[in-house]
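What follows is calculated from the coordinates using simple rules that are stated; it is not laboratory data. Everything quoted here is computed from the prediction, not taken from an experiment. Cβ atoms are built from the backbone, for glycine too; each structure is taken alone.
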Structure P
Amino acid sequence: MPNIKSSAKRARIGTSRNARNKARKTALKTALKKFEAAASEGNRETALSAHRLAVKTVDRAVTKGILHKNNAAHKKSRMARKMNELTQ
C-alpha cells in the first residue's frame, strides 16, 4: 500500500482505468469474433451488420488508446476483404 496520498490516488486511478480498458478490449474482441463467425457461415446479412459494429468498435478503440491506428487499419482492411469475398 502506498504511503503518500498522491501515489495512493494514482493506484486507485490505475485500477479503475485498467478495468475500463479491459472491458473495452473484451468488447472489441467479441465484436471481431462475431464478424468472423458470420463471415465464415456465409450469411451476408448478419455479416454486414456485424461488420458495421466491428468497424465502429475498432474506431472507438483507436480513439480510446486501446489500439494503434495502423493496427486498426489492418483489422478493418482484413474485414473489408472478407466482406468483398461474401458479395462475390
Structure Q
Amino acid sequence: MRPDDSIDAYNAATTRDSNDSKAWNNKGIAFGYLGRPDEAIKAFDKAIEVNSTASNAWNNKGVALKHLNKSNEALEAYNKSIEMNPT
C-alpha cells in the first residue's frame, strides 16, 4: 500500500459526504503522517467547520501547528480542544 492510498480513501469518503467530520479529521491525520502539515490543517479546519465541538480535530490541528512552529496558534487549538472536552 502506498502512503497516498489513505488520502485517496479519505478523498472518496469526503466526496460522498462532505459533512463527515471524522473522515476530514482522519484525512488530516493521514496528511500529518505524510509530513504535510499545511494540508493536515486544512482538513482539520474542515472537520471543525462541520463539527465545531470536535475536540480531537482541535487537538490534531494543534499538533500540526506545532510542527510548523506556530506555538501560539497551537496553544489556542489545544485550549479549544480542552474547552470542547474538559474531561
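Output the label of whichever structure in P, Q has the greatest value of distance in nm of label points 7 Å out along Cα→Cβ at positions 45 and 77.
Top value of distance in nm of label points 7 Å out along Cα→Cβ at positions 45 and 77 goes to structure P.
State the single structure among P, Q that was used to calculate helix-only ellipticity at 222 nm (-39500 (n - 2.57) for each DSSP H run of 4 or more, over all residues; to 500), giving -24000.
Q
Could you figure out which one of P, Q the value 10.5 for mean count of other Cβ atoms within 10 Å over residues 5-12 was computed from?
Traced to structure P.
By the measure distance in nm of label points 7 Å out along Cα→Cβ at positions 53 and 69, tell me the structure among P, Q with the highest figure.
Max of distance in nm of label points 7 Å out along Cα→Cβ at positions 53 and 69: Q.
One of P, Q was used to calculate percent of Cα pairs over 14 Å apart, giving 59; which?
This figure was derived from Q.
Comparing P, Q, where is relative contact order in percent (Cα under 8 Å, 6 or more apart) highest?
Looking at the calculated values, the largest one is P.
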